[in-house]
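Input: structures, listed below.
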Structure 1
Amino acid sequence: MKKRKVLIVDDEPNVALLIKEELEDEGYDVKICKSGKEALEVIEKEKFDLITLDIEMPEMNGIEVAGKIRAMKKDVKIILLTAYSHYRSDLSSWAADAYVVKGSDFSELKETIKNLLR
């Protein structure tokens, strides 16, 4: 079976690396981008099954990036990741398929990914 491709977009290298390692342990093919701009360039060239987006990033936040990705690739699954739970009520976050609050435990993220890729 072909590995599912996941793109992690996060401006914090340590967080992105932790998520990458967790997801690779689950059997995913994982790539990291450190900004929304970089992610949009990569998405034009490569196909991903799922994208995780940090909301709080310089230049372009994750919600803006999610909207642009939706316009480009309608079928990709998008998870907004943030340390701030107040975004859950933000209507613009509906461009995403799921919303996960970051923490030291990645079980919610892994379960959400598994459910979205079924």
Structure 2
Amino acid sequence: MGDFIPTVPIELQIRKIIFEKFNNVDSKFSNDDVFEIIKKNGDINPSWIIDDLESFFNELCASGLARNIAQNFTTIWMKLFEPIEKLRCNSCNLEIYLGTTEDRVCPNPSCKSSI
């Protein structure tokens, strides 16, 4: 996946996009929708394809934030279990986005501090 290191970890980029664009439990969104926005923002390895982000979307489902409602080849359709709220992690000093009942742990992979 190359030596590219994004300015903002991919996990946080994904959560921010969902917060800003799809923060409604009645809305559905896909990994493709989010991936296109990340690519447009430019903070991603330019050689990545949608398959390179699959583990990040699987983690969203494993965390209890979202659920997979349909899948077709590489497209994963999801819905939120609950709205997302914007917080700030005092340890890494980044904006983070968590579901209201998710564990209060920073989703930044280099932090993982309690919130």
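Out of 1, 2, choose the structure whose coordinates give distance in nm of label points 7 Å out along Cα→Cβ at positions 47 and 95 equal to 3.1 when calculated. Derived from 2, not from the others. Structures 1, 2 were compared on distance in nm of label points 7 Å out along Cα→Cβ at positions 31 and 63, and the highest value belongs to 1.
Taking 1.01 as the value of Cα Rg over 2.2 N^0.38 Å derived from one of the structures shown (1, 2), identify that structure.
2
Taking relative contact order in percent (Cα under 8 Å, 6 or more apart) as the criterion, the top structure among 1, 2 is 2, with the largest value. Tell me which of 1, 2 gives -8500 when you compute helix-only ellipticity at 222 nm (-39500 (n - 2.57) for each DSSP H run of 4 or more, over all residues; to 500). Only structure 2 yields this read-out.
All of the numbers you see were taken from the coordinates with simple rules; none came from a lab. Just so you know, these numbers come straight off a predicted model, no measurement behind them. Cβ atoms are built from the backbone, for glycine too; each structure is taken alone.
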